[in-house]
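Undergrad: What follows is a group of structures, each given as structure tokens.
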Structure P
Amino acid sequence: MDTTFTVTPRFAVKMLEKALRLYTPSLNERAMAEFLADKCDDLGFEDIHIDEVGNILAKKGSGSPKILLCGHMDVVPGKVKVRKEGDSLYGRGASDAKAPLMAMLFAAASIQNNNGTVIFVGAVDEEGNATGIKNLVKKEMDIDYAIFGEPSGIKQVTIAYKGRLAINLKITAEDSSHASAPWLSKNAIEESMIFTNELKQGLESGQEEKTKGMLLTATLTEITGGTSHNVTPKECVATMDIRIPVDMNCKSVEQKIATLVKEISERRQIEAFYSILDETEPFEAPHNSPIVRAFTLGVMEVEHSRPTLIRKTGTGDMNVIGNQWNIPVVTYGPGDPHEAHTIDEKVSIDEYLRGIEILKKTLQHLKRLHDRKMKIQ
């Protein structure tokens with residue numbers, strides 16, 4: 001059955017307002033999942049269900065391509081009074097990421113049978129440990145393209161995220177001594193500071209010509225050491241967060257870390273041991289893929305100007321899906337990313353409504369471009 005619903009701008013704004021009134025910090029998204037399930041039912045979606053970890057999934061349309069539209073239902077802690085002031089709608093999650101999520105829902109509602117299949121997902125725990133996306137990626141879903149809903153501003157399409165390596169570095173001195181005679185032994189905390197600084201310099205060297213989006217960065221984020229206020233520390237543990245641009249990979253960076261750790265420990269005559277805490281490969285969607293081209297045409301149609309294709313310096317869910325399923329993925333949505341997590345988070349109502357139109361047009365262009373690509377193949 002092919003059901004068509006006209007989503008009026010007034011209805012779209014009212015539903016976003018309702019979504020914002022549901023306070024859904026990570027792993028407390030049930031009310032939002034039930035609200036979305038209800039809306040999907042009204043809008044003619046099929047196979048509506050809440051999975052074992054709390055994600056909501058629903059299908060609209062039929063035929064190819066199969067497109068995943070995935071946003072997250074959770075917000076960071078801290079309530080923001082829901083209210084309208086001029087063109088602004090305030091509320092926790094207004095920008096990150098309930099406006100992108102609702103925009104995707106209403107764009108998906110416009111899909112007709114035989115014009116492509118949309119799988120709409122409201123994911124849990126994106127702001128936490130990514131429980132939702134980790135569960136989703138395990139499913140055999142046979143998806144051709146994916147769009148993640150995050151605030152990018154409607155004239156910017158995120159096509160790349162950096163990868164991430166987090167390492168734990170343990171420095172051990174042979175002995176400790178009384179703080180009044182510090183020359184009797186090496187100080188593990190001081191050595192750790194020297195060590196992490198040299199490791200950072202070694203990893204970051206030779207990048208003078210690069211833009212921020214293409215820089216490898218190594219940042220010291222945690223340090224723990226010492227047992228007493230008057231004894232030199234024998235052990236120190238540091239955590240480093242390393243962000244990897246799309247022209248590198250985790251393996252090559254790990255090899256460089258191994259070489260540098262060996263060299264520095266020999267030079268400093270200190271025992272050093274490192275372990276990897278997290279490993280996420282960088283990801284970039286091919287610029288000539290139908291999804292990137294469809295967005296370019298969708299934005300041009302509504303905004304009368306080309307979108308900017310951007311590489312983000314963070315690491316996101318699209319790394320996981322893109323690398324695991326080996327498909328083109330982009331991140332897009334109405335809202336200002338600088339509004340995310342702020343104490344008075346808001347979104348422009350006009351931008352939210354234009355975002356829905358851009359996503360609708362993008363889905364139409366994607367169907368046409370995908371079919372053309374399949375004919376050529």
Structure Q
Amino acid sequence: MSVCFKNPPRRILLRGTNWLGDAVMTTPALIRLREKFPGAHIALLGPEKLRDLWRHHPAVDEIISFTADENLFAIAKKLCAEKFDLALVLPNSPRSALEVFLAGIPQRVGCARPWRNFFLTQTVAPRAGAVKMHKRSKSEIQRLVSPNPESGIRNPEIPRSAHQIFEYLHLAAALGANAEPLAPLLSVTPEEIEAVKIKFGLGKITAPILGLNPGAEYGPAKRWPVEKFTAAAREIQSRTNCVWLLFGGKSDAVIASQIASQLPSANFNSLNLAGQTSLRELMALLKLCRVLLTNDTGPMHVAAALGTPVVVPFGSTSPELTGPIFSANAKILQSDAPCAPCFLRECPIDFQCMNGISVERVVVAVWSAAGCGQT
């Protein structure tokens with residue numbers, strides 16, 4: 001059921017999501033809202049850590065951010081001064097709905113969920129095609145990988161229409177926007193790219209620049225083994241004479257350093273940037289890469305949304321639900337492990353899903369994505 005407008009809203013607040021990958025997946029809904037309301041002022045409210053993600057985005061006119069220590073009333077005070085006509089709340093949390101309620105925004109739209117419906121003027125029923133992530137128990141996994149697994153326990157095939165992107169488009173459609181999917185979109189400027197070349201000493205590099213992102217915040221079950229990353233990076237470098245840029249957060253610096261130390265030491269062949277970049281610098285550097293070899297994590301979504309080809313070993317998570325399946329240059333690699341996806345942070349058995357993805361398979365995928373052709 002669509003929201004009825006006496007007059008089209010002129011000032012729209014979009015309450016954004018709190019995590020990097022999720023935020024990137026909301027961009028198709030933002031673009032559809034801009035199509036529906038081309039003359040409206042669209043502001044995005046989100047955490048300060050993601051503020052710079054939205055700079056130069058064609059669907060966003062204003063960015064309103066909050067820090068982790070700002071309370072509900074401080075956020076509501078910011079919003080009150082903006083005199084918004086309508087708020088579309090993308091997260092499902094009670095707090096996100098309460099923020100716009102306290103701000104007194106006349107129309108407040110979001111998904112129907114317990115403990116928050118009172119704060120919204122219109123709730124949107126859950127989407128018919130939604131698929132919930134089912135975290136498998138250890139006993140369930142053991143039954144699946146046994147020689148004679150029990151019938152009926154395997155995951156049903158997950159359709160493309162189950163992807164998280166459709167959840168946000170479903171909400172945008174409640175405002176009359178087109179619900180057809182688009183590839184996520186982010187933007188960086190040529191000036192930003194030139195600035196990172198200068199800052200990180202990449203201006204005179206003539207070799208292919210490739211990116212490697214070996215971490216993943218959710219847990220080790222999402223990480224292709226470090227020794228496999230290292231072996232793939234060495235082999236690709238021997239074939240292409242590339243320069244590797246290693247990405248990640250501060251917690252990934254040790255892993256990135258471990259991989260860099262195993263690469264050939266002659267000439268300038270790698271740069272460990274884990275924990276060394278701002279979000280905008282990360283975006284510009286990812287745009288600079290010919291391809292990014294990465295786990296399923298935030299920078300994967302950012303790179304794909306910038307148009308950089310990505311190669312992604314998937315294990316415990318589902319590309320059909322949260323992968324870069326709408327990006328034309330994404331190569332998703334999976335094993336035939338019967339227990340995947342399990343959606344667990346740590347594998348309780350032998351990590352079949354990731355160990356079953358060979359180094360050579362990844363090398364061929366990166367080689368091809370980088371525009372070098374196949375072996």
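Any read-out appearing in this document is the output of simple, stated calculations on the displayed coordinates, not a laboratory observation. These numbers come from a predicted model, not from an experiment. Cβ atoms are built from the backbone, for glycine too; each structure is taken alone.
Undergrad: With relative contact order in percent (Cα under 8 Å, 6 or more apart) derived from the coordinates and found to be 16, which of P, Q does the value describe? It would help to have the intermediate numbers written out before the result.
TA: Values: P: 23; Q: 16.
Matching structure: Q.
Undergrad: Tell me which of P, Q gives -9000 when you compute helix-only ellipticity at 222 nm (-39500 (n - 2.57) for each DSSP H run of 4 or more, over all residues; to 500).
TA: Working: P: -11000; Q: -9000.
It must be structure Q, since only it matches.
Undergrad: Given a value of 165 for volume of the Cα convex hull per residue in Å³, calculated from one of P, Q, which structure does it belong to? Please report the intermediate quantities before stating the final value.
TA: Working: P: 165; Q: 149.
Traced to structure P.
Undergrad: Given structures P, Q, which gives the highest value for distance in nm of label points 7 Å out along Cα→Cβ at positions 134 and 366?
TA: Working: P: 2.7; Q: 3.5.
Going through P, Q one by one, distance in nm of label points 7 Å out along Cα→Cβ at positions 134 and 366 is largest in Q.
Undergrad: P, Q: which one has Cα extents along the principal axes in Å, for residues 78-293 alone, as calculated, at 77, 42, 36? Don't skip to the answer; put the middle values down first.
TA: Values: P: 77, 42, 36; Q: 63, 59, 30.
Traced to structure P.
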